[in-house]
Structure I
Amino acid sequence: MNIGANSPTYTTVDSDIGQTISVEVSRARYSGSITSAPTAPIEGVPIDPNLPALTGTVTITGITQVGYTLTANISALGGSGTISYQWKRNGTEISGKTSLTYALVLEDKNTTISVVVTRANNSGSVTGSAYITDPWYMIEGSGTEGVFIAGRTVRTPHYEIAQYETTWELWKEVYFWGQIYGYSFSKTGTDGEGQYDYIEGRPVTEITWRDAIVWCNAYSEMKGLEPVYTYNGSVIRNSNEGAVCDNATMDMTKKGYRLPTEAEWEFAARGRNQSD
C-alpha cells in the first residue's frame, strides 16, 4: 500500500504498528524504480490523546549471545505509573516474556530481540533492541569413543589452539614478565624431562594446573588481551592461592589465552574431524 510519503525520511504513526515499511526509489530521466527490503513489523502501542505520550529511551544491556540474560535498561525512561514489558523476537511477541530481564535461548541466534516498554499513566511505548549472535558451533558426534559419540551434539565456541605444547622458552618468557607485573607462581617449571642437557623447543613440565591458568592470564595481559580466569570478578594472579584458583571462573567471552576444554582438545586432536 502506498502511504503517500515522499521524502528521504519517514516518521511512523499509529496505523503503521504491526506493518512492515519499505521505500521505492526512482530517478528523473530513468525508467523503473528500486524498492528496498521491508522492515521488521513496526512495534509500539497506539497513542491515547487523553494521556501524555511516553518519553525517554530504553536500551538493552547484557551479553548478546545465546545462554546469557538481557536486561531492559529503563534509567532514561520518562513518564509515570506501573511499567510493563513485552519481549519480542524479530517483531513477534515471545509468549510469557514480560519481565525486566530475558534469558536468551537457542532460537534467538541471529535474530533481533527487542523489548517494548509501556507505563500505566502514559500512552505509546518505547522500544529497545539488540541483535543476537552466537559464536558457538553445534557438532554432531559419531562412533562410540571420546566426547563426540553417536547421538550426542557437542556445542563448542570458535577457538584457536596452538599446534604444539607450550615450550619451556615461551613459558619462561611469560613467567618472568608476569613476576614483574604482579603475577606469582608456585612452580618455576622445567625443560622437558628436566635433564641437564638443554634442548630447545621441548615442552615445559613440572608445573601445576593452577600455574597454568595463572600463566594464561599473564600471557593474555602481556599480549594486550583480556585475561580469562577470574575469581569474584578479579583476575587471578597467584597460583599459590589454591582456593581462589580451584573456584576460578573461565569467561569464554574474553579473547585471552586459556586451557582447552576436553571437547576442544579432542576435536583438535582429531584434526577437526569428530569421526576420526
Structure II
Amino acid sequence: MAEELHFRRAAERLNVTQPALTRLVKGLEQAVGVQLFTRNTRNVDLTDAGRLFLREAQIGLKHLNRAEQLARRTKSGESGFLAIGVQDFILLSAFPEIMRKFTLLCPDVHCHLLDLSSYQQIEALQEGQIDVGFPLTRSVDRSINSRIAARHQLAAIVPSTSSIALASQISLSDLASLPLIMWHGSGARALQEDLETQFVAQGLKPNIAHWSYNTVHQLSMVAAGMGVGIGVLVDGVSQIGWNKVTFVPIVDPEITIYTSIIWRKGPLSPALRNLLDIVKH
C-alpha cells in the first residue's frame, strides 16, 4: 500500500479485494495506535508517522530475511561459531591451508583462535572452552576424539647468512656440536621428548645454549645469531617475514612429529563436521 498509494492498485497487486485491504490498513493503524495514511477521494499519502513506520519495517524485514538465511546456513555448517585451540607449530605449517579450505566452504563461520599448549587444549576441550583443538601430540585422553591432522618433518633453523643455510640437509650428529636453542615448557613437551630420545639413541649430548618457549622466540633468537633452533620444517618462511632464517631438513634420522585434531565425543555441530571432513581428506 505504501508503494502504490492507491487502494485499487494495491489491492490488485496483493490479489485481495479493496474492502479487505481497507480493513487490513485500519487494523494495522489500530494496532500501532497512530494514523499511517491520509486519505481523501482523490489520493492517499503517508503521514510522517507512516513514513517512519515504513522505513523501520523495511529494515526489520531485511534483518528477518538475513536471520532466515543464517539459520539455514548454520544448519548446513556454512555459518556458526568455532573456538579453536592452536599452537604456533601448526600455524606455520598445515593450519593455513586447512583454514583456507574451511573458509571457502563455510565463509560465514566465525572462528576464535586461542593460543594454547597441547595439554591446555585438552583441558580446555574437556571444560567446554573450545570446540576443537590442534595439539602437538599423537596420544590424547580416551575421553575425547582425535585423529592425525598433519605430519611434520623437523628441521634445523639457522641464520640465513651462515654456511649451513646452503646445505640441503643436516644430520642430528652435526647439530649436537652446535649451540642449540631448545624448546622448554609444557607447550612443546612432545617435541622436546622426541628430540631427547633421538639424541640419546645416537649417543649424543646436545650443546644447549639457550631455551625457547615458542616459535617466535626461537626464530628471533636464531636471527640474532644466538644459536641454531630445531622446529617444524616450513616452506616459504620468507613470506611470513622471517627471511633472516633458513630451514634445513634434519635427516639421519629423519624425525617426524604429529599434530592431532581433537574434539569432544557426542553430537557434532554442522560447522565442526565440515572442518573434520576437510582434515580427514
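Please state which of the structures I, II yields 1.00 when Rg/Rh (Cα atoms, Kirkwood Rh), for residues 122-257 alone is computed from it. So the calculation was done on II. Please state which of the structures I, II yields -12500 when helix-only ellipticity at 222 nm (-39500 (n - 2.57) for each DSSP H run of 4 or more, over all residues; to 500) is computed from it. Answer by label: II. To test your reading of the models, identify which of I, II gives 23 for relative contact order in percent (Cα under 8 Å, 6 or more apart) when calculated. Going through each structure in turn, the value belongs to II.
When Rg and Dmax of the Cα atoms in Å, for residues 98-145 alone is computed for each of I, II, which one produces 12.2, 32? The structure behind it is II. Comparing distance in nm of label points 7 Å out along Cα→Cβ at positions 18 and 250 across I, II, which structure shows the greatest value? Structure II gives the largest value of distance in nm of label points 7 Å out along Cα→Cβ at positions 18 and 250 among I, II. A value of 3.4 was computed for distance in nm of label points 7 Å out along Cα→Cβ at positions 34 and 130; which of I, II is the source structure? It traces back to I. log10 I(q)/I(0) by the Debye sum over Cα atoms at q = 0.11, 0.14 Å⁻¹ computed as -0.72, -0.99: which structure among I, II? Label of the source structure: II. Between structures I, II, the greatest calculated value of distance in nm of label points 7 Å out along Cα→Cβ at positions 218 and 234 is seen in I. Look at mean count of other Cβ atoms within 10 Å over residues 26-33 for each of I, II: the largest one is in II.
Values quoted throughout were computed directly from the atomic coordinates according to the rules given, and no laboratory measurement underlies them. Here the structure is a predicted model, which means the values were calculated and not measured. Cβ atoms are built from the backbone, for glycine too; each structure is taken alone.
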